[in-house]
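Asker: Structures follow.
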Structure I
Amino acid sequence: MESLLYLLGLGVGIGLVLQVGMNSTLRSILGSPILAALISFVVGSVALACFLGVLRTPLPERAQLAAVPAWAWLGGILGAFYVASSVIVGPRLGAATLLALVVLGQLATSLVVDHFGWLGFAQHPLTLMRLVGAALLFGGVLLITR
């Protein structure tokens, strides 16, 4: 089962690169990074709605929605920021540089989030080995961006 999770994570990485290219094409043809991001989210939302319908997932009740902390509703804003930014940055810096920077940002943030156990993640203390791993990734980013 764990190997499937690793494959899914790898698939997400592959998908991010393809998504940047697809959304950048939308931007170049439509002339607007925000419009390209909106279209991407609309298409994605329709796909998710269809998937929920196929799975017959029940809609949440009002009490469930009310129990969601206010900050948890803002994830979509970060998704929109990522998509809109990637269609601006990707064509200029290239896919490898963009994704290297994205992964470095994700890793640095995840080390802090894990260390403190924020956002519902299990607490995993910052260790020397984790710092060495982050430093090696930073070195890889420097090599890719040169």
Structure II
Amino acid sequence: MAKCPTCGAARLVAGECDERVEVAGVTFRATVPCERCKACGESLVSSEVLGRFELTVAAELARIGRRTGPALRYMRKAMGYGSAEIAGLLGVAPETFSRWETGQRPPDASVFALVGRLVADRLVGHDDTAAMLRGIASPRVPSRPVRVRVAAA
């Protein structure tokens, strides 16, 4: 049985906790699963749950169109990208991406939308948009016909 990191007691019970974060002037709140220590009252939220909360907030920032540097930075960090890494994926100079994040320039609308798609993909466990961007960055001609599946209507 897991022990409380605060008091060391092995009296953790499942429960719910309120999480809150403010990003780009918007406050986001959610009730998330957690464990509570019956001995000292400490609440413990897993890193997996916190990661999902952060990705959900990042997706909501994109959905509401909060196109600011702090929002872009939060979205990038929620996905775990470094600034140079995401700049390369998006095909922009790292300095340009840095200017967007620091508010020296407003983030480009199309890039903000792409970052929003990257977040949405990550939230559902896909990487379709990232794969497409990697393909655009390094185009190739297949040596044989490409087999595709056509979904039923």
Structure III
Amino acid sequence: MTGRSVSHTSFVIERRLMPPPKVVFQAWSNPDAKRRWSACHALADYSLDFRVGGGETSRVEMPDGTAYLVQAYFLDIVESERILYAYNMQLGETRLSASLVTVLFGPNGAGTRMLFTEQVAFLDSYQDREERLRGTESGLDRLEQELHGAFIPE
């Protein structure tokens, strides 16, 4: 036995946002906006190729020099309606998790009902569901701040 393990879980977060779906979608698809709201730490490296088959990479260097890396791959994109992507997360050489995420954008009056669903496989007991949920909620809080502040749609 190698001591390896996989723990599966999922969660759904719903947000009702003031801007219309087109504007909320742009906050996900615009590289400058996404960089501003998506990371909880200062990014050492960031790239976004927002298209089916494209990807997103975020790298943070921790104080001890270890790199925290997130790599995403876009599987499906429907303008102003849906984003489907897979991503993995690692700390140094240790892979922490792999996830499938679906983000849906629908009307909510003049605003948007955004539904974020993540299905995650935690690897070798490195993280837990509550930590990921808190991190995701924090990111979506920053998205709301972005939508009410600096982001200007094209």
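Asker: Assign the value 27, 25, 15, calculated as semi-axes √(5λ) of the Cα gyration tensor in Å, to the correct structure from I, II, III.
Answerer: The value was obtained from structure I.
Asker: Kindly point out which one of I, II, III the value -7500 was derived from, the read-out being helix-only ellipticity at 222 nm (-39500 (n - 2.57) for each DSSP H run of 4 or more, over all residues; to 500).
Answerer: The structure behind it is III.
Asker: If relative contact order in percent (Cα under 8 Å, 6 or more apart) is calculated from each of I, II, III, which structure is the one that comes out at 23?
Answerer: Only structure I yields this read-out.
Asker: Of the structures labelled I, II, III, which one yields 3.5 when distance in nm of label points 7 Å out along Cα→Cβ at positions 52 and 124 is computed from its coordinates?
Answerer: The read-out was computed on structure III.
Asker: Comparing FRET efficiency 1/(1 + (r/R0)^6) of positions 20 and 92 (r between Cβ atoms, R0 = 30 Å, to 0.05) across structures I, II, III, which is largest?
Answerer: Result for FRET efficiency 1/(1 + (r/R0)^6) of positions 20 and 92 (r between Cβ atoms, R0 = 30 Å, to 0.05) over I, II, III: largest is I.
Asker: If Kirkwood radius over Cα pairs in Å, for residues 4-67 alone computes to 14.5, which of I, II, III did it come from?
Answerer: Structure of origin is III.
FYI, it's all coordinate maths here, none of it is from the lab. As the structure is a prediction and not an experimental result, all values here were calculated from the model. Cβ atoms are built from the backbone, for glycine too; each structure is taken alone.
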